[in-house]
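Chemist: Listed next: structures, encoded as structure tokens.
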Structure I
Amino acid sequence: MVNVITQLFKYMVALIMAIYTIRCFTVFSVKKEKKKRRIYRSQNFLMLWIHLMLYTIIFLNEKSMYVLVFYGAQLCFFIVALFMYNNIYRNASKLLINNMFFLMMIGFVMLTRLDMTLAVKQFLIAVASVAFSLTVPVIVEKVGFLSRLGIVYGIIGLGVVGSVFIFGTKVYGAANWISIAGIGFQPSELAKIIFVFFVAAMLYKNTSLKQIMLTSALAGVHVLMLVVEKDLGAAVIFFVTYIVMLYVATRRAMWPLMGLAAGAGASVVAYHLFDHVKRRVVAWKDPWGNYNDAGYQIAQSLFAIGTGGWFGMGLYQGMPKDIPVRESDFIFAVIAEELGGFFAICLILVFMSCFIMFINISLRLTNNFYKLLAIGLSIAYGFQLFLCIGGVIKFIPHTGVTLPLISYGGSSILSTIIVFAVIQGLYLLKQKEVKEIEEKRRESEQRQWNDQTRV
């Protein structure tokens with residue numbers, strides 16, 4: 001009976017996922033606010049329905065009351081959080097709110113399936129992170145001196161990145177983790193946000209050669225420290241984010257070209273300096289030829305994706321325990337195996353709808369600081385997706401970065417929620433700006449009407 005329900009639900013989940021994903025993109029072409037609200041409400045219903053079906057399968061397999069309690073706690077959290085976000089920030093982007101919570105739902109489901117203890121930890125961190133994030137949009141919207149703290153951001157960022165030299169522990173070849181109360185914390189995740197604020201504050205007004213050299217030097221120190229820590233995934237994200245922000249600030253093609261050349265040279269050096277980088281490149285080139293050594297991880301990931309097919313094996317029908325680092329770096333392979341390639345593709349599209357919204361917001365902002373800030377956060381988010389999924393499917397060598405909002409990791413989910421909250425603050429700023437322009441236009445039209453009436 002359990003197998004029958006599992007097989008039935010996996011097709012229903014795929015269908016509902018497709019509808020949810022379509023709604024993520026149709027909202028961009030809808031002009032009327034009333035119709036948009038209907039789309040957002042339907043998304044809320046669809047995401048909760050998927051959540052219920054997947055946890056039903058988990059309960060039928062685990063047969064534990066803890067699963068029901070945990071599901072109930074999540075349901076309360078999502079309902080309360082959605083209500084608070086939608087009511088505190090009535091003009092916020094409902095698409096980003098819905099997608100953020102939906103992606104967290106999928107993360108909780110997969111972690112519960114893999115390890116209940118990790119799922120509970122992730123849930124508690126998410127609750128605290130969302131509670132904290134409720135203050136972030138209003139800070140971004142109301143605090144006017146954020147753009148004047150360039151050097152301060154740089155110093156804080158270097159301090160956060162450098163903290164692992166004192167308190168750090170080595171995990172999977174990289175000394176980039178700090179353990180707090182038994183919970184692993186990756187400082188580079190938070191440093192990534194501070195770094196974007198630093199670059200935006202340094203370049204939004206002044207793009208002279210002297211200013212660029214100073215900013216590049218401090219940005220380079222960030223990247224070099226990450227390289228020394230062997231956190232090459234984060235180093236690449238920092239580097240690419242800086243190059244894009246520099247180009248947007250200066251509009252000079254020579255900077256990204258020079259950046260690409262420097263990045264290519266640095267990649268060759270890293271390959272020869274670090275054994276774990278060499279192993280990952282070898283595994284990427286030929287995982288089957290190195291199956292019993294470096295290629296085992298990526299080979300198991302590809303096996304899982306291939307086994308899942310279009311509609312997956314169904315929850316608890318796959319063999320995710322054969323995939324190393326399945327809770328974090330390779331959780332996308334677990335999703336593809338048990339929920340299917342179709343679901344995984346839809347998930348990528350949901351991520352991409354967030355990225356498109358990020359870019360859309362950045363393009364609509366007129367203040368250079370906020371524009372650079374939005375661009376930087378967008379690129380950091382989008383490139384992390386590319387590195388994570390690209391590594392799992394063997395498109396690029398594996399870099400050890402997490403899947404935002406889904407992979408296990410306290411620092412990862414906290415930083416991503418903060419990124420979404422900052423973008424929401426920028427969206428609110430733009431909405432406020434549009435409202436002020438509209439009010440001025442109406443006042444101008446009223447004055448013209450009054451003048452004509454008097455005449």
Structure II
Amino acid sequence: MPEDGRRPTVVVVGLGPAGPDLVTSAATQAIARVGRRFLRTRRHPAAPVVGGAESFDHLYERAESLDEVYAGIVDALVAAAERDGEVLYAVPGSPVVAERSVELLQADGRVAVELVPALSFADLAWVRLGVDPLARGVRLVDGHRFATEAAGERGPLLVAQCDTPDVLSEVKLAVGEVVDATAGEGGGELAVTVLQRLGLPDESVVTLPWHELDRAVEPDHLTSVYVPELAAPVAGEVAAFAEVVRRLRAECPWDRQQTHHSLRRHLLEEAYEVLEAIDHLDVEAGEGFEALEEELGDLLFQVVFHATLAAEEGQFTLADVARGISTKLIGRHPHVFAGVEVADADEVAARWEQLKKAEKGRASVMDGIPAALPALLYATKVQKKAASQGVDWRTLVAGDAALSETGRRLLDVVDAARAAGDDPETELRIAAERLRDRFRALESSAGADGDATRSS
């Protein structure tokens with residue numbers, strides 16, 4: 001607390017959207033008045049006007065998330081203000097437009113916050129776009145939180161802070177297929193406008209198809225995207241769920257302790273519970289779907305949790321998972337996406353194996369069968385792989401002294417199940433469950449006579 005009893009104060013100034021020429025006189029006066037100065041980042045064309053300032057760029061380099069960066073900035077500013085009485089905090093653009101650190105500082109309560117108005121990137125964007133944001137009802141959203149902030153929106157949207165390729169990909173994938181509703185009958189692919197370095201000599205304003213958003217653009221910290229209209233709303237539910245998982249990981253003691261390996265058994269259990277829900281599904285009667293929905297949700301939690309862990313490790317994100325499987329499915333289905341003719345489902349399966357072998361660089365069709373599969377399922381896959389190459393498995397094990405008679409008989413059972421079009425794993429489970437139920441019935445009928453079960 002300052003000696004004069006005044007509350008510690010953080011004076012927040014905006015540096016405008018571009019170079020020093022767009023810094024307001026009010027901001028310049030505040031910079032001159034306050035001796036202790038901080039910059040959110042030096043990566044801004046007007047940063048040099050804040051002489052003698054400390055930057056928070058080091059937090060961006062070592063923090064694991066933007067939330068952690070902003071929390072660190074707030075703590076540092078509060079500590080400095082409590083020590084010096086008054087400090088200056090300079091941010092790109094306007095202090096009240098897409099500036100999360102200022103929002104957190106205002107909500108903190110330990111210091112007074114004085115805001116000095118400034119031009120934002122949006123002010124230049126409206127001019128370049130020729131758009132009246134009030135007349136059009138444009139909503140401004142943060143690219144880093146696009147999927148959750150824009151959930152359910154149809155546009156128009158001005159997406160700020162599209163500073164990395166990952167952010168552009170997240171924006172693109174959160175929406176999926178988009179169609180320009182104004183393009184006449186049948187529509188056409190939506191065009192978006194990418195605005196970069198507005199107000200600088202190398203400013204760029206380009207319009208391009210939606211699908212090229214993360215391909216044709218090299219984003220930087222002065223990149224934003226204008227979306228005039230979305231024919232389909234953002235997939236907010238999935239994005240909101242991913243945010244729930246991220247928060248659990250950050251705040252729940254149990255979730256913080258988990259690893260890919262510790263979650264392994266949970267993933268397996270949830271997969272089996274999905275299978276059980278499917279086994280009890282009655283499509284004709286419309287029964288069992290609620291249970292299947294619930295179990296699929298539990299399984300999805302495992303998928304999103306693993307993706308969240310991988311993102312923390314800097315390996316991949318949920319968007320990468322979605323993008324990867326989408327790309328794989330498109331590549332594995334040329335008869336759907338590339339006009340390749342196929343005769344029937346058998347040819348589709350054969351082409352799938354050929355494509356997979358080529359993609360993976362596998363020397364054998366047996367490569368890639370998970371060793372952790374249940375034994376019956378593992379045997380089924382091995383037999384099917386051999387059959388797909390025109391090889392009878394019996395010829396391979398004939399005369400094999402190391403193969404037990406029990407093993408040979410089990411292989412015969414698997415073969416018989418395949419020939420009948422049955423899944424041996426499922427059939428054995430059903431048979432075991434029938435045996436269990438009949439035994440329970442026997443127990444019930446026995447009543448108090450404990451010997452009844454032994455004699456039957």
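Bear in mind that the values in this text are calculations on the coordinates, not laboratory data. Here the structure is a predicted model, which means the values were calculated and not measured. Cβ atoms are built from the backbone, for glycine too; each structure is taken alone.
Chemist: Assuming 12.6 is mean count of other Cβ atoms within 10 Å over residues 127-134 as calculated from a single structure, say which of I, II it is.
Modeler: Numbers: I: 16.6; II: 12.6.
It traces back to II.
Chemist: Here is a further query. Looking at structures I, II, which one was mean count of other Cβ atoms within 10 Å over residues 103-110 calculated from, given that it came out as 24.5? Numbers along the way, then the final one.
Modeler: Values: I: 24.5; II: 14.9.
So the calculation was done on I.
Chemist: helix-only ellipticity at 222 nm (-39500 (n - 2.57) for each DSSP H run of 4 or more, over all residues; to 500) was computed and gave -15500; which structure, I, II, did it come from?
Modeler: Working: I: -26000; II: -15500.
For helix-only ellipticity at 222 nm (-39500 (n - 2.57) for each DSSP H run of 4 or more, over all residues; to 500), the value -15500 is produced by structure II.
Chemist: I have 21 for relative contact order in percent (Cα under 8 Å, 6 or more apart), calculated from one of the structures I, II. Which structure is it? The partial results should precede the final answer.
Modeler: Numbers: I: 21; II: 10.
Computed on structure I.
Chemist: Can you tell which of I, II yields 16.8 when mean count of other Cβ atoms within 10 Å over residues 159-166 is derived from it? It would help to have the intermediate numbers written out before the result.
Modeler: Values: I: 16.8; II: 20.5.
Working through the options, I get structure I.
Chemist: Oh, and also: Match the computed value 4, 14, 20, 20, 15, 11, 8, 6, 2, 0 of P(r) over Cα pairs in 10 Å bins from 0, in percent to one of the structures I, II, and report its label. Can you show the working numbers first?
Modeler: Values: I: 4, 20, 29, 26, 14, 4, 2, 1, 0, 0; II: 4, 14, 20, 20, 15, 11, 8, 6, 2, 0.
So the calculation was done on II.
Chemist: Sticking with this one: Once mean count of other Cβ atoms within 10 Å over residues 255-262 is calculated for all of I, II, which comes out largest? Display every interim value, and only then the final one.
Modeler: Details: I: 14.4; II: 11.1.
When mean count of other Cβ atoms within 10 Å over residues 255-262 is calculated for I, II, structure I comes out on top.
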